[in-house]
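Structures are listed in the sections that come next.
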Structure P
Amino acid sequence: MSDSLSKGTWVASNERRYKVLEEIGSGGQGNVYLVESEGMKYALKWYNKTSSTVEQYRGIELLVDKGAPSEKFIWPLVIVEGESKDNFGYVMPLIDTKRYTKLTHYFGGEIKVKRYEYLIDACIKIAHGYNELHLSGLCYRDISFGNLFVDFSTGDILICDNDNVTIDNLIGTDQIWGTQGFMAPEVVRGEKAPSTQTDLFSLSVVLFRMLHLQHPLQGKREYEIEIVDYDALVDLYGKNPVFIYDPIDETNRPVKGKKDIADGYWQIMPSFIKERFTEAFTVGLNDPNHRVRESIWIRDLLMLKASLMYCYQCGAQLFYDRHRLNRQDNCPHCNTKVSVLPPRLRINDRIVMLNHDTVLSAAEVDDTRLMDYEAPYMKVEIHPRHPEIWGIKNLSDDVWRYTTKDGTEKEVVKDGVIPMREGQEIVFGRFEGQIRMGVKLK
């Protein structure tokens, strides 16, 4: 059978046959087809002869046997062959492209994300997906935008091209090393093969670019490259990489008016997320053992989401930063002074914004439930007849307790509401919080 498949061709696994309906994609390793079996449609990746190696076959066989780490992965379901043994492929679930968009389209400007919640949710789920993969003893080897799909209306994600996946720290393979710009410096230099530790670097690049729309290592040094050849890229990403916001080395800052899109986002990010990215691209740039782990990214991204607030002048989304509490910053969208803070909920050392439309997950309020970021826990409720009266609605199964103005202790079960007032203390099951009402900055 040839490298390409014609419409109407049949391929088969040990148990089922699949009919080729049409070609839907192509790449260096082969082509992707829409196929049908027993009334169900799937995607088929069919390898060309060069890629139809024994090593590739065994790698796919391993993935089929292990099964997908979670529903976030478009995982190989079964290996299929044709009439001859020269080529083979694998069947996988079909991506709903009406709902999910390849992340490359977001960076190409084709997708406009109007609300940060969905973008941050996508970042959280990408980090969680790779965490699930790594916990299963596997590494991805080629984390990049081309392998990620996002539903920008919900923040849901899909991780595809999972034939890149292999056993962590596998020695002796030269199949997949990564995509330029995403590979860890030691991989670029040819010193190490891809592993969980190199995946962590690639993940940090993806997260930075999603939130800042610029590569963390592409500043002045990249802009001044006259000939972008192999040696130049190895120097930029491998031998002499410098974070564009390195606190000490300023040689690779964004170029004003030329390559500076990150500046507009960096200036509004809270200090804690800036510090985390700085850690990822300074210490983590050179020391694989000190890279930011997925759970830390998830925790910080949840804090970032809980920091969202609004400019009361133009309605644009901003981020609360406790380090700038008493300073009036200008809104980057309308350039007026941000002079009003919304109500806030203090839980231990964390501050959570309570905007008119805030809905918080269990993970955002309870740091012992880090992966419960899709479980709704509370929301801000505004009185339907008295819009000046705000409350917190219990969306959880926990029983909350609070003390009223007259000293009466009350319990609040699911769907109950606690009116907001300054200094109100609330016991949320296993943890406590205190309300701070909205204030005007001086």
Structure Q
Amino acid sequence: MKRRHPLGDVECNPETLALGLGYDPKLSEGSVKPPVFLTSTFQFESADAGRRFFELAYGLRQADPGEVPGLIYSRLNNPNLQIFEERLSAWDRTEAGATFASGMAAISTTLLALLRPGDVVLATSPVYGGTHYLLEHILPRFGITTRWVPAGSDAAQAMRAVAEEVGPDTVRALYIETPANPSNVMTDIAAIAGLARDLSVGRERPALTLVDNTFLGPVFQRPATLGADLIIYSATKFIGGHSDLIAGVVTGSRILLHHVLESRTIMGTMCNPFVGWLLLRSLETLSVRMRRQAKSARALATLLADHPAIERVAYPGMDHDDLAQQAIYDRQCSGAGSLVSFEVKGGQPAAYRVLDRFQIIRLAVSLGGTESLVEHPMTMTHSDIPPDQLERYGVRPGLIRLSVGLEHLSDLKRDLRYALAEA
């Protein structure tokens, strides 16, 4: 399948491309689905072909028009990974992709590939706990510092002020999660990307906008269309979607991905071929799953908003009192996703009582799977972040994060009411 249909020269929709782009059945005995290429190495047709493959792989020459990198070794490239990367980048409206062994492998490899000692990262908070630990504790060992600003409507303005303070020329990356994990606060991607462009004027190494798009993408949010340079996912979550694999992926321009892939090759942070095959399987149903989950999530968020035991509910597009947040949602999202954060009255003791009463919804970390999951961010996924910092960003002791799965809505409502009965 090609990206564009010959009738009218129209680009096919992502849901269609996810079923056929980048794969020719003729090359695999006519198999409708790509087989699993469980091989560490690939045979060359000739010594000269091997030479040319390595020249491209190590950047010793530019590719000829229409030339694609040849298969060498599964640490560099593998058909399962390449097919998946092409299909997801088509969904993201980007040029290329790179698959990794985990979401954190994607984030850490990307940042280490692009940053140098003395660089400054401007990041919104809260973010996923592992990301926070990397930025706060690991990267400083390499001379790379992070300055934090609150996620939300004023994030770009706050980043601009910090950039002036530290020196605009030192800022190399603007890193955001939107919606933020676990507060669900929205950040304006276009405003952050605009700031990055302003900071890049006259610089040899521009400031880059990196967006963790795990919560909404690629179905409900496409940061590249808003000016983001690189889009990062924990593919373990919605893209994998079945809680049976660990993977990450980054999409963006071929130039930036060249540097990221170079680091992936040397660090060995790619995922294995079987995981690549599982990702291809999951991508085919991504749109169906995410849209069904989002429909149920909105119904549960509405239930929670009216429940007397709940202090507040955070769900994209439902905070109609905050006009700035609503405007960001309307501008950059086509759907709200299936992550609902809600604060139980009574703090941590009440939240724990609720968590321990669920019968159908499961008490476990992670998100985006077919099953519904709940967890307590302050003492679980974000426990490495000081509590006073979390509270400043709206992550309080009574906050519960709910990832809505594919169970029947009536059962989920019943289970939620039961869990909240003794809050």
ask   = If you work out FRET efficiency 1/(1 + (r/R0)^6) of positions 118 and 414 (r between Cβ atoms, R0 = 41 Å, to 0.05) for P, Q, which one comes out largest?
value = P
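The value 3, 12, 17, 17, 14, 13, 11, 8, 4, 1, 0 for P(r) over Cα pairs in 5 Å bins from 0, in percent, for residues 46-125 alone was derived from one model only; which of P, Q is it?
P
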request  = Work out which structure the value 22.4 belongs to, where Kirkwood radius over Cα pairs in Å was derived from one of P, Q.
outcome  = Q
message = For relative contact order in percent (Cα under 8 Å, 6 or more apart), which structure out of P, Q has the highest calculated value?
response = Q
task = Kindly point out which one of P, Q the value 21.1 was derived from, the read-out being mean count of other Cβ atoms within 10 Å over residues 214-221.
result = P
ask   = For which of P, Q does helix-only ellipticity at 222 nm (-39500 (n - 2.57) for each DSSP H run of 4 or more, over all residues; to 500), calculated from the coordinates, equal -11000?
value = Q
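The numbers here are math on the coordinates, done by the rules we state, and not lab data. All values reported here derive from a predicted model rather than from experimental measurement. Cβ atoms are built from the backbone, for glycine too; each structure is taken alone.
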